[in-house]
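In structure tokens below, several structures.
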Structure 1
Amino acid sequence: MRRPMKAIVSAMVEAKPHFYDLDPMNIVWHGNYPRFMELGRVAILDKIDYGYDAMIASGYGWPIIDMRFRYARPLRLHQTFEVHAGIVEWENRLKIDYEFRDPETGQRLTRCSSVQVAVDIKTETMLWESPPILREKLAPYLAAS
């Protein structure tokens, strides 16, 4: 049974591992999971109209400062899976939770998260709270929750 993600806003994309994603045991090498997370992150940032071009235009970069993974089942060659991504924190940092699921069985394959912080592009200074632009982009979703 699927556990709903407690997120302000969420998005989902489908993906498939390819031969070059595998390790010698014929499962997806753990180092490739960040690339799959990026698919979910791009989908959710596009959904709130704050993709990478918009970030740069707003004057802020958002480097990842932390990533965590919990593997439940391996991903295999050509296995279709869903990346569910949800923004769960935004006031002082941007935290996105991810779940990789098998669309046929609903089984959770992996649970992970990423944390990003706002950095002023001109001064390269990290902000201790998220800039107003992120609140603006999330406002419609915050009002709905």
Structure 2
Amino acid sequence: MTSADQKRRDLAKIHIARKELGMEEEDYRAMLQDVAGVGSSADLTVAGRSKVLRRLEKLGWKPKTRKPRQKITAREPVDRKIRALWLDLANLGAVRDRSEKALNSYVSRQTGVDRMDWLSSKQAEKVIEALKQWQSRAEKHQRGAQ
């Protein structure tokens, strides 16, 4: 990453923090002056940006961290069937987390195998049948709520 890219990222974080903390313009400018001796974030050095970010964190700002998405690796038809049933359950509101990680966690609880693409055909059939039964219950529940 170039220094220009890092500067853009740091400045973006600073402005996001300012907004999330609800800082008024004059308070923000005073903080910049106090922490780094500048009146504008554009004038911040690398060290100044770091100091400002630390101050914003002390003021209560918590930077959000991105969780890497788990890649969908299973490509077999049986795996696609399992995923489709899982997503149908999510659409019905029976599954809160439609992610691949959550699906693999469910598969692991059902079979003891950590990843869907490692299932034997017998294990995959067990998961498919369990998901179909769950889907049937969820559909009945939804019809009863209407």
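Quick one: Rg and Dmax of the Cα atoms in Å came out at 24.5, 67 when computed from one of 1, 2, so which one is it? The correct label is 2. Comparison across structures 1, 2 (criterion: distance in nm of label points 7 Å out along Cα→Cβ at positions 8 and 128) gives the highest value for 2.
In terms of distance in nm of label points 7 Å out along Cα→Cβ at positions 48 and 136, the structure with the greatest value among 1, 2 is 2. Structures compared: 1, 2; top value of relative contact order in percent (Cα under 8 Å, 6 or more apart), i.e. the largest, recorded for 1.
Looking at distance in nm of label points 7 Å out along Cα→Cβ at positions 24 and 56 over structures 1, 2, structure 1 comes out largest. Out of 1, 2, which structure matches 2.4 when distance in nm of label points 7 Å out along Cα→Cβ at positions 32 and 64 is calculated? It was calculated from structure 2.
Of structures 1, 2, which gives -22000 when helix-only ellipticity at 222 nm (-39500 (n - 2.57) for each DSSP H run of 4 or more, over all residues; to 500) is computed from the coordinates? The partial results should precede the final answer.
Working: 1: -7500; 2: -22000.
Computing helix-only ellipticity at 222 nm (-39500 (n - 2.57) for each DSSP H run of 4 or more, over all residues; to 500) on every structure in 1, 2 gives -22000 only for 2.
Read the figures in this text as sums done on the coordinates, not as results from a lab. Keep in mind the model is a prediction, meaning the values are calculated, not measured. Cβ atoms are built from the backbone, for glycine too; each structure is taken alone.
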